[in-house]
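Listed after this line are the structures, all set down as structure tokens.
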Structure 1
Amino acid sequence: MISEILLTGIITISLLIFFFSLKLQIGFSLLIVGFCGIWYLKSYKAASLILVSSAYNTVSNFVLISVPLFILMGHLSLTAGLAQKAYSAGFKIVGGLPGGLGMASSLGCGLFAAATGSSAATAATLGKVAVPEMEKYGYNSGFACAAVAGGGSIGILIPPSIVLIIYGMITDLSIGKLLIAGIIPGILTILANMLVNLISATLDPKLAPRGDKTDIKTKIKSLNGLWGFIFLIFMVLGGIYAGIATPTEAAAIGALGAFVLALPNIMEEPKKLIDALVETSVTTSMIFIIIVGASIFTMFLSLANIPYSLTDSVINLELDRMYILILVLLLYIPLGMFLGPIEIMLITLPIVYPVLVDLGFDGIWIGILLVKMMEIGYVTPPLGFNVFVIHGMNPHVPLSEIFKQSTRFIAADIFIVILLILFPFLVYYN
């Protein structure tokens, strides 16, 4: 049984690598492999029915409606100049330090993630703004993309996190407490990413040259560029925490707020609104194709019994509860290489969550740790979602180079996970 599962896994990975070598879009690669796998395990008719139903159910999910709305909010923020102003503020504050532009990008990703709750929207938007700016100052292109990909992954952790919301729905835990619990780990992740930029640039100045230095007065004055983002964050998070709006409704409010802020620029140049809508459609389509492909691929993996077998083999080991927790967390790294966080949770939580809770672990603490591990999957080869999004925004940068430079930020994420395990009180939600 194990040998059959192992053989299936090897064949699946080989097919994906083959399609990637042909430069086929990741969503279609996943869809083709998943469809053919279901066809082999069941029948062509079953595969066709699953393709149609899965595609419809995935894109019509009410929670996922927030994704295009948050992306629209991001593009309208660009139209309003909010992203540029926030990035400029970060650049003036830390730009003169080694790796300063990368640090500003990490800070900008954190701010944008707090406004959107979407890793994809954060990576797509900042990838369009920050990467060209860093390249202009002589940054290594792969490192610049990796800095944004690593920083963008924080969108699934820092509130309003769509992934934490879905985790709360599956486990029947307080979504409000989960969102609050993500704040401190989210801030620590931002600081860790900034530290990676600083250390990398100090050790290798050619990787990330210093930007222009600014005086204290200029740094303080630049903070005025953050008020727009603060306004949007207040609108989005305020509605959710006050219980006035669901995450999807908050996304609509955020998009409306961004539209109001962008209105002066749109009035001067109406084409900017059309451009924002087109860009939103293109980015949303790219993301949803990947989600649909991942959904079909997940169905194939489930039918092949691969995720269940991997998870069950770890859970059934007769070990101390901390060892079991660590093995479960490590299991999420290979799963995150091939699946999105939503798919991983749907497959593994019914098995993993009750066992870990029965072992005496706090459900909300577990959720933050698992999301952190899934966050690592966003930048881990061969299917790092954020890396592909960044590559889509900057196709001139080789995927291999982005993945290579991303290892620095993966190490930072692992460090934060260890920190949260050693000091559980950092996951604060009371």
Structure 2
Amino acid sequence: MKQLAQACMMDTTPVTATGSFPLSSLSSKTDLGVTDTARYTVFPGFCDVHVHFREPGFSYKETVASGSAAAARGGYTAVCTMPNLNPVPDSVQHLGEQLTLIEQQATVHVYPYGAITVGQKGEELADLEGMAPHVIAFSDDGRGVQGDEMMREAMKRAKALGKMIVAHCEVNELLRGGYIHEGEYARAHGHKGICSESEYAQVARDLKLVEEIGCAYHVCHISTKETVQLIREAKQKGLDVTCETGPHYLVMDDSDLQEDGRFKMNPPLRSAADREALLQGLIDGTIDCIATDHAPHSAEEKSKGLAGSAFGVVGLETAFPVLYTDLVKTGKVSLARIVDALAVRPRERFGIPFGNEFSIWELDASDTVDPADFLSKGKASPFTGRVLYGKNIVTVCDGNVVYRDKN
């Protein structure tokens, strides 16, 4: 990769009201292969605080190399990787395997999470103290911490370490074998549903613990209208709470479901009322970040329909075009708010610095989503076949070109 730290440094031109800055603010456009200042828009490097790169342990699904390549294509220059790996990063020794792979393979900034509990089993707290200097935060993503006392102690220790608890909220006893939202589609097609309470009940429990303990707390991939309201009220109380949702929850609901594994994720696509509440939460700032929950699986694992397929869809390479097409071009959300949720607030909340990193987009360019073109090993996208606007031309991270469009 050609070093561009000096050639492509941004000058002091301020970011505009849209969250972008003009191409003319780059001191050298020729080395980037773009010169038409009217045609392109520059955005600060996006930051995704919730991705799964599957390594070590599941490299057939994704590797640090393929995941970071997909991130770069999507305009991301920083990502935070979840700990459902083998071995689970629940100790310094286990974490070390992941850190080595990141050092060897990553082309963007990759910040790992440490697990909250040993093996993510919820039975014993992980070595939080040992991992703290090396991880971005603590999470058992993919599994909710079921025990109240276990979460209470985790919050106490995380607070003492100056680290955040990042929670996948799910009450196991309320799942009842469900795999899509307990709504109209499930009833009409004979599927087992996941009730909304399985998410918001655990959010409510955790918020009470946050109020008691005072730790920093972030809720993963919220999907229900009740969760939005709980977080809104917690913020009004002054609690140290933030949250994220995914692009698919903002633009789709269970009426969009098809009998295909590419529509199966956890939490599931909820009702239209939930989607509208999430959208309002994004607009009013209750929802801080948009994170993809990029979760690649093999084609076989996603080929068994809604009932049998693994939970999870990919999203790094389509996130901005989906949001721009469905929310910005339709006038539902401002471009500034989208960029704020993709780039600014995630870094502020997680303490991730901005370096010399940005991406250059042709917003008027459109393309049809074809997973065969993805750089990720995962191909399961609910947006397959959609025509989306916004094409990334170049991504620069630490002054290096880490992605360049070949078309």
Structure 3
Amino acid sequence: MKEQRVHRLMLDNGITLLVIENQAADLISGRIFFKNAGARWEKREKAGLFHLLAATLTKGTQKYSSVEIAEKVESVGAGLGADAGADYFVISLKTITVDFAEILSLLAEIIRFPSFAEPEIQLEKHLTQQSIRSQQEQPFNVAFSQLREAMYPDHPYGLSILGTEESVAQITRFDLENCHQTHFRPDQMIISLSGRITVAEAVKLVEDAFKDWTPPSDASIQANLTHLQVKPSQKITMQDTQQSIVMLGYLGASVKEENYASLKLLSTYLGNGLSSRLFVELREKRGLAYDVSSFYPTRLDPSQFVIYMGTAPQNTAIAIEGLRTEAERLCDTELTSEELQAAKNKLLGQYALGKQTNAEMAQLFGWYESLDLGIEFDERFQEDISQITPKIALEVAKQYLRQPYLSLVGPAAVLEGY
């Protein structure tokens, strides 16, 4: 899809409206984000609150039951769902153009007047706790969970978006209603639309759906967060597994810091795909890894730069050393211009491919707006990547990739010596 211009408007009641006109197909995709919503704004004892809110939001309103909502959506072949992350809450919709007004009206009812029926709450709590227990049986998730907790000991990022079995058990209908009332308000809402719709049509339909919704007079929403410090530690879980999971984590930059783009590029170079440094050196050449990669999520607060490997238990020590060596190499040796340019081409190519559909465009620009980055961040990020030199990459690596947290999961016979 040819990249289209993003139109940004602020409506009278504070709603931010983003519109990308694309006449190619008779479809409209939408993303409704709420600023200052997501796990980052949860209290630790109620971790999982926003995930449970997402799970129950579409399960009934003051006018419609869960079944009636499902029938209204499915009868026109539309899609509707909600999701929560560390720094965001989003509601997704997709429909053909002629049905958009009807689905948007239904969505307005869901957003403003959810019923939070007790049977639905109890069912979703039960399903969430099942998911948490399931994750505790998966070595990768266990390793990541203990790494996350070590790096963010008193911060919401330290827990899964699902919460814990204990915290989910404590969430009540009152908690959901209070969370909804606090965070769902028009001056915190971004409606991002992409498809066969004009700006004028979008404004009229959104105003018709939400025109009588006014923002409260109270102050802005604040998150009470502790200052993060680098205090490297080692966490081990012994499980009777067929492989060891080795993870190294480094506290990185937030999306609003100047080194964000450099760390994205370094993560791409190290662990993105079959041509990445970790894959070639540790799997192809040395045969150490079942799986090896890296990731560096986009976060409002300092993020995690993680490199990991799944390996045969007897190779655990060699795997740890191999991962450490590759991270330290970035701190001691400049990448060649060819290595850096290859990583740039890969990162920017994948970035461009992630903006091909209406849904992807609505998601990306709505997400940027919800993080207060603005729609211009799209071009700024690409420009930042293009300006990174081998020297800049080396200095950023030195700043962030010297002191790793270590997380291990594997058989007791192998890990007892650590």
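No value in this document is a laboratory result; all are computed from the given coordinates. Keep in mind that this is a model prediction, so the values were computed, not measured. Cβ atoms are built from the backbone, for glycine too; each structure is taken alone.
From 1, 2, 3, which structure was Cα Rg over 2.2 N^0.38 Å, for residues 134-229 alone = 1.57 calculated on?
That value comes from structure 3.
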Parent structure of the calculated result -13000, given that helix-only ellipticity at 222 nm (-39500 (n - 2.57) for each DSSP H run of 4 or more, over all residues; to 500) is the read-out and 1, 2, 3 the choices
3
Distance in nm of label points 7 Å out along Cα→Cβ at positions 94 and 390 - highest-scoring structure of 1, 2, 3:
3
